[in-house]
Structure 1
Amino acid sequence: MSKRLAAMRANPAADWRIRDVERLCAEHGLRCSAPRGGGSHYKIGHPAITDMLSVPFARPIKSVYIRQLVRMVDAVSRA
């Protein structure tokens with residue numbers, strides 16, 4: 001488990017930024033697509049799972065999105 005994933009799991013309400021989300025996705029093989037066409041949400045997914053996660057670009061990112069991201073990383077690691 002990466003330090004970033006452990007920190008997000010331990011404290012999802014911390015001051016997480018979208019760059020932290022992008023780095024976690026890169027570490028675990030998740031696709032993180034920036035918003036296009038004036039959108040405000042990053043799209044996160046992986047070919048091994050059917051779920052997609054939309055994370056708003058707002059700072060700091062709310063803990064509910066961090067918890068969902070941690071669950072997605074766990075699902076990818078099991079797949």
Structure 2
Amino acid sequence: MNVSLKITKIGNSAGVVLPKELLSKLRAGVGDTLYVSETPDGIRITAADPEFAAKMDLAEAIMREDRDILRILAK
């Protein structure tokens with residue numbers, strides 16, 4: 001998907017209008033938060049919080065390592 005976005009003036013700031021198709025691909029809508037991060041390839045915009053995803057990956061790793069203990073504690 002190649003989309004060209006025009007920067008427009010919004011008060012003292014600048015903004016872009018995201019087309020419906022792009023919002024659909026992001027699974028985002030009005031009122032949602034988008035996260036912008038810099039990557040070696042450029043800028044990444046995502047609807048998923050990268051910090052939350054990193055914390056969940058760490059939690060999954062801990063749960064895998066300690067699954068026997070967690071199973072005992074769950075009883």
- If Rg/Rh (Cα atoms, Kirkwood Rh) is computed and equals 1.20, the structure in 1, 2: 2
- Task: Identify which of structures 1, 2 gives the largest calculated value of distance in nm of label points 7 Å out along Cα→Cβ at positions 17 and 49.
- Result: 2
- Task: Work out which structure the value 32 belongs to, where relative contact order in percent (Cα under 8 Å, 6 or more apart) was derived from one of 1, 2.
- Result: 1
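Every number in this text was worked out from the coordinates using simple rules, so none of it is lab data. Because the structure is a prediction, the values reported are computed rather than measured. Cβ atoms are built from the backbone, for glycine too; each structure is taken alone.
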